[in-house]
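As structure tokens, here come the structures.
Here, each number is a calculation from the coordinates, and none is a lab measurement. Note that the coordinates shown come from a computational prediction; the quantities given were computed from them, not determined experimentally. Cβ atoms are built from the backbone, for glycine too; each structure is taken alone.
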Structure I
Amino acid sequence: MALPFLPGNSPNTRLGKERFHKSQHFDYSNGVPMLVSSEKPGIGGELLVGQKKKTKHSVYPKVQGSGLPLWVTFDKKALCFEAYFQETVSEAQNESYRIRKCKIYFYLEDDTIQVVEPEFKNCGIPQGTLIRRHRIPLPPPNDDQFYNIYHFNINQQMVLYSRTFIVTNCDSFTRNFLTKLGVILNEPVSVPEDPYGSLREQLEKSMKPLRPYERRDTLKQFLDHDGKVLRFYCFWDDTENSFGDLHELVLHYFLADDTIEIQEVIDSNSGRDAVPKFLRRSKLPKRCPAQMKQPGEITERTVLNVFASKNQGERYMLDSLKTGANHEEFYKDCDLVIGGEINVWGRIVTITDCDDFTKDYYRSKYDIEDFTPLQYKAPPAQKPSRLMPPYNGFGSEEDSLSSCQGLLPKPPRKDFHKFMEKDRRGIESNVLNFRAKMVTSDAVDRERVFIISFYLCDDSISVFEPPQRNSGVLGGKFLERGRVKKPGQELFKKELSEYFIAQDLYIGATLCINSKNFQLLSTDEYTFNYMEKHAEEFPKANIGRILSKLRSVTEEKQSEIRKFLALSDPTNTGFIPYESFRNTLMDLDCSLSEHEVLVLCRRFSERSQPEVDVGLMLAVAQDFLKKKHFEELPDMTGAFAHQDRHKTGHLSTKDTRTICKAFQLPLPENLLGGLLSKFADGDEIDYYAFLAGIDWIKNPAPPVMPDDILKFHVNVRFDADEATVKNVNYTALLQDLFSVPSNNADPTAATST
């Protein structure tokens, strides 16, 4: 007897329940987050009426791996099963049922199934995809569930939408996959014979002729050799005929279809018409027929007339023995060789040469190595040298010469590669600077000092005269930058004039520039280093060549050199002053120039760089900034502070130079580099001290003399010669020259380059 539905008599379903949350619309299936939608459970995750609990895991065993979802792990992987089904055929005379073979594909990524029937020609029934790809439910009463991988096996029936399929076999991938899952596969079964299919096979066999089918497959040859053409150079000698000539031809052999095309090489102004082809592309027969065949006379197959009757008509058949076939030979690639002759419809063409691709082809296929070209004509006569008229005095010599080389004058071409290689790059100026004096009898001109600059990018020379106080001569630019001709050349001549090059400039050389003789006295450190670095271009700076000159002197002079050097060093220290060493080599006439002596002393010398006063450098820098009205030092301080991320007050030399370049600090390069080296601590620059030193507004320096400004105004320092070469290590020099052992101290300790 049921209790009445009164308060206190009905059970409370919420007793003991702890979860009262509202279920969400999202869940995980096979490790993939997805929308649940209508299958969302009730309050606290309890199933509603009609809902069934579904597993949250896949039917596949859990493997050890990266834990990727199934649609990634089993992407493009499917199991393939062979099956068939029997279809009843009603109202047919020749068959009562039909066996239809098909393939069942099971896609592992989403458990979908697809059934496909192979298509057969002229079958008369729709074939192809019988069941499109989707998840297929099980037959009733389990139609709320779907097929999975464990429902598949060999030699069993599967009902897919009321149609029974019998699985007969599977491929190797499917067999291995199911075996790893633990599925025991049955033995494969054979497909029963289809009566109507057997009947159709017999009919098709009866319709085939008794002779074998003749098939000429040229597709493989086309696919293998399409676009590959052999090129031969040949000629046809037609000089025997009246007004005949030697015709140069180019033969193309197409490997795709064994056809030949010949084109004639027609020179300009030859008097011949430019025909498109000497022979159009076609197969070339070896033997030219006496009479051209009529259309249809040459066929691939022979037709035999069996009998002809007025009542029964005419009967024909194909001749399988080819008794009346017309065999014709055509030229192949094996017939084309250098020096060989081919018959081009009655014209004898001789092959003389071929291109590189053709040589590689014959070398790999026919193992031919001899490709000596056939000489069939005399070598061309040498063109007479073009006589150029002499220079007429208008414009430059190069420009005047280019006007004689063609109807349309072109500007003379410059060496662009040399310009890009030797042009200024950062601090590498590629400019050689020399200090020189004028060689003259005038007392005033003898005291003038000149700076000769040679630009390596275009071999141009400029001359600058530094101003000197109370000299009576106004300094400045003495010669505009340009190429300078060597003296003693005729003005109006056919050949181009010779200009001064970099090898003509060295210490001790005399240059004649615009009828003025200049003697080079010294050079800067950059020029010395550049010439020694590129010793193969500058013989005067090649230390190996200089030592070879000294080794080639006679034994008598060698002993005199040792004697004079020993007398110059009475204390036996191994070092002698530079002037004594120079005077010794010059007095003994060792065929060394002043520049070569300096290079030798630099190689075996004890040198020191003179120190420059920091206060003088700062005063000169402030003078430059004051003259340029440079007032952006506060902005530079802010830029330095912004770049200093760690607020240490120091920046690298590269960053400091970048900021100075960005604000266009008007200081010469040598002065800026010297100041940065003074305020450097390793690779770091104390930019606060540097900016305070050059601040001409807050920290003005005392005025400087014009001579001090001139030292930094001209970007050249001529203090790398005898002023810095103090002592020469003659013991190391003698040991290197004449292999004389020395018992003095180790001379290499003071040797520097």
Structure II
Amino acid sequence: MQHEDAVPHLAPWRALVLYLVVGLLWFGAGDAIMPQLVQDRALYLLLQQGQDYVFVLLSGCYAAWLVLRTMRAEARRSADRQALEASEEKLRLALDGSGSGMWDWDMAQRRHTFSQGVAKLMRYEGCNFSAEFRFKPRIHPDDRAMVGQAAQATLEQGVPFVVTARVLCFDGAYRWFEARGTRHLDDRGQPVRFSGIITDKTQQRAEEDRLRLAASVVENTAEGIVVTDANSHILSVNPAFSRLLGYEAAELIGKRPSTFKSGLHDKAFYDEMWSSLHRSGHWRGEIWNKRKNGEIFPERMSLNAVRDPQGHVSHYVCMFTDISEEKQRERQLEHLAHRDALTGLANRNWFVQELTRCVHHAVETRERMAVILLNLDRFKDVNDSYGHAVGDEVLRHIARQVQSALRPGDLIARMAGDEIVVLTRHLKHRKEASDIAERLIHAAAQPWKSPDGFAVVVSGSAGICCYPEHAQDAALLVQGAHAAVYGAKDGKGGSNQWCFFNEDMTQAARERIALESRLRNAVAQGHLQLFYQPQIDIATGGLIGCEALVRWFDPVDGMISPARFIPVAESTGLIGPLGEWVLGEACRQAQAWSSQGLPDISIAVNLSLHQFLLTDIVGCTRQALARSGLPAGRLELEITESALAARPDEALTVLRGLKDLGLRLAIDDFGTGYSSLAHLKRFPIDLLKIDQSFIRDIPQSADDMAISHAVIAMGKSMGMEVLAEGVETAAQLEFLRQHGCHFYQGYFCSRPLPVGEFTVLLEGEAQRRRQESLNSLGLGI
């Protein structure tokens, strides 16, 4: 192609030289040879003339041949030019169709040439792309140095130019482009042109990033992934697969997944799995497989079929997660669902289910059973006194003790915070149930000893409900045992610790629940009132104080006795807010009387054991005094002897806190408890109140008179004042006067009075005091 292309440029010169050489040789040879060969001049001239004609003829033929050859060469050049143009057009169309464009840099003329494809790639919509496009400024700053180095290497060393960089397009967005090119050298080996193609790689780059991310996810995911071909031969596994099953990838490539079958699933399981896979293209479920070390473990697996463009299965992809820990948690939750987390005993749900099953069985076998509900007495006091950590340890101890006292076949569960229930089976008679109840109560009462050396003993009460005598289904058996527990606490059973169920208990339990609800409403709606019983100075007969006593006037039932609602308040925790209201109202009323100009008397308020030890009684009292404005010296708080005896050290701390407020302290119902005199002398007590049980039979009972005399003498010897409760006769009052008792209260003076009637009594006391003052001044009438 290059030889033929050169002919039109070289042939004229060669033809002229050839023509001159041939002409010189032709005429030179004729002039040299013919004179020697031809002597005849005429013939010589004729031959010479013929030589000229032959030369002209040959010259014409030679010229014709040259013209014909030139025309053919031109035709070939025209055809080649057309073919080149067609080829270039095809190349342009191919480049444009492929999303690529061609670029060329004429280094001699410092001119760039671009195909239309480049303008499209650069999102150019103008008319003169070559004039407006400058490649270097549009390269992303982070890629500019790299592109420059690659171009320099290509121009200087001839290495192929291949770079991928971000270029700023005319729509303002950077896109990824790949440029491939090469240099062209001149005859001296110097680069004169730099050309190549440029391709938009933005989508490909995004796809590569996505694939790289997907590959990274596969490599780093916690789920095991295995890929097989259509014949279930393993092609690849990810690192998580190797970690979960213990196999290296090389050990499994080419093998089948049956290598790690557990053997726990039958053929029907796998048939169903493959049927679902062929039907829907996927299967999900739980399966057991085997690790390399032989350990069998559960998996949650997802198996999917991958199809080629023709719809034929080409691969299977399996993803699975080791759910061993999840199964363990499920077992733990299942355990917790039926077990008490603190004691380890069964819980209420499990017990009711088992009790229901046993009742159904007993219907057929005529088995006798009993539900024994063990309620721990005042266990809340343990938590409040020693803290919940100690309370939990005590409860675990009791659970172990009670469980060790069971017979084989008996069932035990923890029903609530302080309740343990036992189902005793195969009983022959009722007494066997009560014997078991006593054994359980005795086991629960075994002392728990702390690491610090102190012991905690908790008593219990048991309610017994028998099948089939008392109830015939699980719910009624448990309900009956609950009702019987309260009967045991009220002393209605065969002992002071256990009680069999009877129908009256159900009604009593319902009444107790209703009473609790009504009491809550009474506290909130102001149905409670305070009555005041006068306290009299025995020596002068003057009114020196009163005791505030709470009364409940129900809109429907009228007055409800404190003997009914105070135990309910104590057992339900209502005693706290109830006692706080009583204390605040008593202080307010006492100060109100003073504001009316009536005598400044003291007012006594009873504190329950719960209120005294398990609430912030010091803070509550301080607040009541501050709100009412009552001087602390006029408030007297009464604490029962049993409350002080129960926890003497804690009681001493509380009493000192109260005493620091400046109020008076009294021991109520003295003589009925078991307080130690050693402890008693430590308490900052101002007043002893002799219980009315020791006053009631005076003067008929010599024992009561001796006890009362001893209490009065002891109180006086310890620097305390003494008040007798329940004085109803003049003889009782005379006895107390003779033995030096300071004060008394009771029906002999007055019953407890509502505020209006007590105000009238105070007004009379004020009149009496004014009259005494006038008499002392000699002005009396």
Given 14.2 for mean count of other Cβ atoms within 10 Å over residues 121-128, calculated: source structure among I, II: II
For which of I, II does helix-only ellipticity at 222 nm (-39500 (n - 2.57) for each DSSP H run of 4 or more, over all residues; to 500), calculated from the coordinates, equal -16500? II
Looking at structures I, II, which one was Cα Rg over 2.2 N^0.38 Å, for residues 129-488 alone calculated from, given that it came out as 2.15? I
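Of the structures labelled I, II, which one yields 93, 60, 27 when semi-axes √(5λ) of the Cα gyration tensor in Å is computed from its coordinates? Walk me through the intermediate numbers first.
Working: I: 93, 60, 27; II: 123, 40, 21.
Matching structure: I.
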Out of I, II, choose the structure whose coordinates give mean count of other Cβ atoms within 10 Å over residues 457-464 equal to 17.6 when calculated. I
For structures I, II, calculate distance in nm of label points 7 Å out along Cα→Cβ at positions 33 and 521 and state which one comes out highest. II
For 5.9 (distance in nm of label points 7 Å out along Cα→Cβ at positions 345 and 537, calculated) the corresponding structure among I, II: II
Starting from the value 12.6: which structure in I, II was mean count of other Cβ atoms within 10 Å over residues 177-184 calculated from? I
